[in-house]
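No lab work stands behind these numbers, since they all come straight from the coordinates. All values derive from a computational prediction rather than experimental measurement. Cβ atoms are built from the backbone, for glycine too; each structure is taken alone.
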Structure 1
Amino acid sequence: MKKKLHTIPATGAIQLTYSHRERLGGLHAIASYPMARTKDGAIIDLSTLEDASGGQAEKYYFTAPLQEGYAAVSDPVSGAGIAFLAGSIY
């Protein structure tokens with residue numbers, strides 16, 4: 001199973017600052033999250049982290065603030081995860 005990115009809200013829009021080979025579009029393009037359409041018309045789930053061997057990379061920002069001020073990554077197999085909290089130190 002692939003690792004999963006968790007955000008609240010779970011859907012929204014993103015603005016790209018980088019997309020390897022412009023898979024999702026060029027600089028500042030807007031895409032949907034988590035299900036985004038590639039330039040070839042395929043639909044990909046950005047909340048599922050791809051293996052590095054796939055050769056893909058994206059850097060993006062959500063166009064609206066996250067409601068809960070956090071993002072987390074988890075591994076469904078091991079149960080391990082890490083959360084990034086905005087404005088708090090734990």
Structure 2
Amino acid sequence: MDDLIKFLRTVLDEDARTYATLLHRAADLPPGVHPAQLSADVEAKRTIVTAAEDAFDDSATTQGGVLACHEATLRRLAAAYDSDERYRQEWRP
């Protein structure tokens with residue numbers, strides 16, 4: 001799970017940098033694409049990753065079903081990046 005969490009943090013940081021660049025070129029974006037919304041999406045995903053990581057760190061007091069739910073969530077988040085060369089097939093949901 002550590003590698004999956006590290007991967008997600010890396011690609012989310014990359015997305016955040018890309019979206020920050022887009023904020024400066026908002027006029028060039030297609031209609032309906034809002035850079036602020038993209039940035040909020042990255043922050044929401046970071047929150048999910050942190051919550052899952054905390055659950056795994058505290059696994060001694062966490063129910064197995066909760067951990068399975070967090071793992072499934074992380075795998076689904078990572079699946080959006082399945083074309084990235086760093087993505088591992090073992091992370092597929």
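When you work out distance in nm of label points 7 Å out along Cα→Cβ at positions 6 and 70 for each of the structures 1, 2, which one comes out largest?
Numbers: 1: 0.7; 2: 1.8.
If we compare distance in nm of label points 7 Å out along Cα→Cβ at positions 6 and 70 over 1, 2, the biggest value is for 2.
Taking -22500 as the value of helix-only ellipticity at 222 nm (-39500 (n - 2.57) for each DSSP H run of 4 or more, over all residues; to 500) derived from one of the structures shown (1, 2), identify that structure. Can you show the working numbers first?
Values: 1: 0; 2: -22500.
The read-out was computed on structure 2.
Among candidates 1, 2, the computation of semi-axes √(5λ) of the Cα gyration tensor in Å that gave 29, 14, 11 used structure 2.
Compare relative contact order in percent (Cα under 8 Å, 6 or more apart) across structures 1, 2 and report the one with the greatest value. The partial results should precede the final answer.
Numbers: 1: 36; 2: 31.
Result for relative contact order in percent (Cα under 8 Å, 6 or more apart) over 1, 2: largest is 1.
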